[in-house]
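Structures given as structure tokens follow.
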Structure I
Amino acid sequence: MHSKTQVANLATAVHALLAWWQAPVRSMLEVGAGRGHWSSWYRTHHPRVKVVSTDISAHACEKYGHEQRDISRWRPHRQSDLVTCVGVLQYLDDDGAIRAINNLARATRTALYFEAPTQFDMAHIVDRRSTDLDVYVRTGAWYRKHLTRHFYEVGAGLWVRHDSGVMLYELEQHPRPRRSRR
């Protein structure tokens, strides 16, 4: 679980990168919002951005005002410029996680901020004493295989949708871009 300050720093950086790429954030969707730090940051710092926050937990929805949704089954009717999905997919089996990635892609107009612990993370980074270990642990390659069907990986958890119109320099993404002009 990330602190409100950590998420504020991350949201500031993601928002600034999207501005750099001339991809304004007019709408954002926080999937698996929990305490809603992303949506809270946008509501405070960018009040004109249309914000929707969802969570599968009835308790979190009641306490923090989210819509109750299961991203492995819910297909949003509208796309958002920015979608965040932090700490959600590790709770889904492989089929559910693949459906969720496809639904995240449908929900994303421009960029997805995505985070899920991988096998490497669990072995080398995650504090096992303070982390929920009752999860499906997959490799980074597994997530990349399914995410790259829809997105370019730009690093630090940020993914840009293939058909977003965002022009990225070659070294701003992996794999190499299909277009060469900004």
Structure II
Amino acid sequence: MSRRPHPVVEQLRFTRSEWLRALAGVTAKDALVHHGQMNSIGWIVGHLAWQEQRYLLHRAQRLMPRRDVQKEFAFGAKMSTPAFAETLAAWREITTAADPFLDSLTTRALLRDLPTPGGKRSGQSLGSAIRRMTFHYWFHIGEIMAIRQMIGAKRLPQYVGALEQNAPYRREP
């Protein structure tokens, strides 16, 4: 019998699934829309791919499968209007690469310092980084839903989805 992922990992995965629900029905054209200073949905997808890669692959494991994501979608990166299909493919590649690492995490591993890209102590634990990333997803879920409402999308998903079935509160292992 395999071990269940740590509860913080279950919460991240639930959040990813809610984020994908927010993206369901987004067209290539929808993903290019900018409203004032708001980024496009395509850019937001790339930005969350960047954060997943930054925390779970680059800082935690010294892996950088998508240098383009690192350059184009980092916090503070220049506004752009990338193709939705391309950024979603990058996000899927990065999250797929991160999943085995997430499955291996224990409470002890989550309490360890997440080093900076240069290898120095950061003062941020891996667990705190994953929580920050989870909260960051929820921020952008709201932003995506606002963009979709502004462009007239109908029948948008209601939040929060099936939390009790997919990521209920439970004690740490």
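Every number in this text was worked out from the coordinates using simple rules, so none of it is lab data. Since this is a predicted model, take the numbers as computed values, not measurements. Cβ atoms are built from the backbone, for glycine too; each structure is taken alone.
Here are some notes:
- Source structure (of I, II) for relative contact order in percent (Cα under 8 Å, 6 or more apart), computed value 34: II
- FRET efficiency 1/(1 + (r/R0)^6) of positions 80 and 104 (r between Cβ atoms, R0 = 30 Å, to 0.05) - structure with the largest value, from I, II: I
- Between structures I, II, the calculation of distance in nm of label points 7 Å out along Cα→Cβ at positions 8 and 88 yields its largest number for II.
- Structure from which 14.5 was derived, mean count of other Cβ atoms within 10 Å over residues 16-23, options I, II: I
- Per mean count of other Cβ atoms within 10 Å over residues 40-47, the highest-valued of structures I, II: II
- In this comparison of I, II, the computed figure 0.99 for Cα Rg over 2.2 N^0.38 Å is attributed to I.
- Which entry (I, II) yields the derived value -10000 for helix-only ellipticity at 222 nm (-39500 (n - 2.57) for each DSSP H run of 4 or more, over all residues; to 500): I
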